Structure P
Amino acid sequence: MADRIISVNHITKTYKMGDFEVHALRGINLDVDKGEFAAIMGASGSGKSTFMNILGCLDTPTSGEYYLDGIEVAKMDRDELARLRNRKLGFVFQSFNLLPRTTALENVELPLLYSNSISSSQRKEKALDALNAVGLAERARHYSNQLSGGQQQRVAIARSLVNDPVVILADEPTGNLDTRTSVEVMEIFQKLNERGITVVLVTHELDIAQYAVRNVVFKDGKISRIVEVDDRKIASEELPKIPLLEEELES
């Protein structure tokens with residue numbers, strides 16, 4: 001239990017639409033351990049996006065229990081959820097969500113602006129370390145519109161790392177990328193995971209899910225099956241070593 005990062009028990013989510021109720025999630029049970037790489041799969045309307053929003057503390061379940069790193073999440077209010085998101089989670093989105101007139105370095109620094117315990121120089125150092133971790137330190141001073149789609153997604157991944165989250169949640173992270181760039185991005189996720197970072201991603205693409213260790217397949221608001229990936233794709237590129245950010249700042 002000590003290494004369990006996510007524990008979801010009997011989670012349901014119901015939306016009211018006029019006189020009708022839409023049951024988006026129907027009793028989900030799932031555990032994710034520290035250092036795991038899991039892919040959430042399913043067709044449109046299967047419940048995977050709703051589930052990801054709950055995991056990301058962007059929405060609350062109608063019923064059930066959700067524990068993130070041992071903290072009970074389901075009963076938290078909006079402010080408590082926001083603080084927990086900033087402390088525990090890193091996000092990567094399909095559309096990158098970078099500020100257009102801002103450098104790569106400044107985009108990566110954004111999550112640290114909410115912390116009063118870190119100085120400006122420390123914030124910059126941590127952001128540079130995160131960019132280095134995804135092989136993009138030399139692009140730190142480039143603006144978002146000067147970067148390719150793959151480079152922008154690398155910046156987004158670096159931003160997700162900068163707060164030292166317990167888990168990275170990636171929602172269709174290759175959805176706006178071509179095949180070659182998608183492979184490069186998935187290799188980054190895989191290499192980061194091999195270094196101990198927990199990754200949970202949503203995808204509808206089987207070839208992308210094959211980079212994970214475990215696939216969780218949703219259908220009609222339920223988990224239809226959970227399978228270990230036998231024919232897992234293995235990253236071929238070496239990435240720069242991730243510095244021990246906290247230890248370096250303390251030394």
Structure Q
Amino acid sequence: MSDEGKVAIVTGGARGIGLQIVRELLDMGMTVVAADVRDDLFAAMPEALGNPGEKLICRKLDVTDGEAFTALVDEVADKQGRLDVLVNNAGITRDGLLLRMEDKDWELVLKVNLTGAFHGTRAAAKHMVRQRSGAIVNMASYSGLEGNRGQANYAASKAGLLGLTKTTAKELAGKSVRCNAVAPGFIQTEMTDVLPQQAKEMAMAQIPLKRFGQPADVAKAVAFLASEASAYVTGQVLCVDGGMHT
């Protein structure tokens with residue numbers, strides 16, 4: 001069973017972990033639609049990804065806009081003739097202690113991280129059910145499994161994403177559509193690079209493997225769950241966290 005020729009959509013695909021996921025899926029022979037609200041980053045992507053030509057398609061997308069997400073999914077499925085993989089990777093943080101958190105920061109994080117994934121899952125599932133195959137991979141987090149001080153909104157959104165993942169898996173399994181989640185721990189990205197040194201040291205102390213993960217570590221886990229290698233895996237959460245959650 002080959003993944004060559006499959007069609008995938010990756011949200012938040014223009015940088016960081018999302019960009020690495022796009023790279024992994026391209027290397028597997030897929031046509032990949034990198035959807036991102038940061039369309040200013042698209043120009044640099046082909047060279048960064050080894051000039052994949054028509055295999056790479058870049059589209060601007062705000063995942064909180066359900067109609068726009070549906071339109072993109074329908075366009076891709078129509079023009080490519082299929083849709084095999086959806087990676088709900090787009091996400092944001094607006095950290096702050098619970099007692100000081102403003103409504104707007106709570107609502108925006110939930111809207112992007114959880115409602116955005118719902119929009120994409122609902123739209124993609126219609127096509128996948130029709131073709132009786134497909135894989136959806138949601139980007140969860142260690143915070144959604146364990147909670148994290150100063151991240152009530154983010155942890156809640158990622159915990160909700162786990163519930164969405166398991167429910168989707170149960171509802172769509174009869175049509176041979178799978179849904180799984182990846183839960184990264186501390187990964188070296190732009191987000192963690194700006195942390196104070198003390199915060200980095202405190203984080204490191206929690207990691208049994210004693211190092212931050214790399215975007216490629218997460219991307220390879222996503223690629224596995226998107227591929228035929230995981231054809232009998234659904235409703236699962238794959239932790240990529242150096243042993244933090246056991």
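Quick note: the coordinates plus some simple rules give every number you see, no bench work behind them. The model shown is predicted, which means the values in this text are computed figures rather than measured ones. Cβ atoms are built from the backbone, for glycine too; each structure is taken alone.
Each of the structures P, Q was assessed by relative contact order in percent (Cα under 8 Å, 6 or more apart); the largest value belongs to P. Given a computed value of 12.6 for Kirkwood radius over Cα pairs in Å, for residues 149-220 alone, which structure among P, Q does it belong to? Of the structures listed, the value fits P.
With helix-only ellipticity at 222 nm (-39500 (n - 2.57) for each DSSP H run of 4 or more, over all residues; to 500) derived from the coordinates and found to be -13000, which of P, Q does the value describe? Answer for the origin of the read-out: Q.
If distance in nm of label points 7 Å out along Cα→Cβ at positions 61 and 197 computes to 2.7, which of P, Q did it come from?
Working: P: 2.7; Q: 4.1.
Source structure for this number: P.
Looking across P, Q, the calculation of Rg and Dmax of the Cα atoms in Å that yields 18.0, 61 traces back to P.
Where is distance in nm of label points 7 Å out along Cα→Cβ at positions 21 and 229 largest, in which of P, Q? When distance in nm of label points 7 Å out along Cα→Cβ at positions 21 and 229 is computed for each of P, Q, structure P gives the biggest number.
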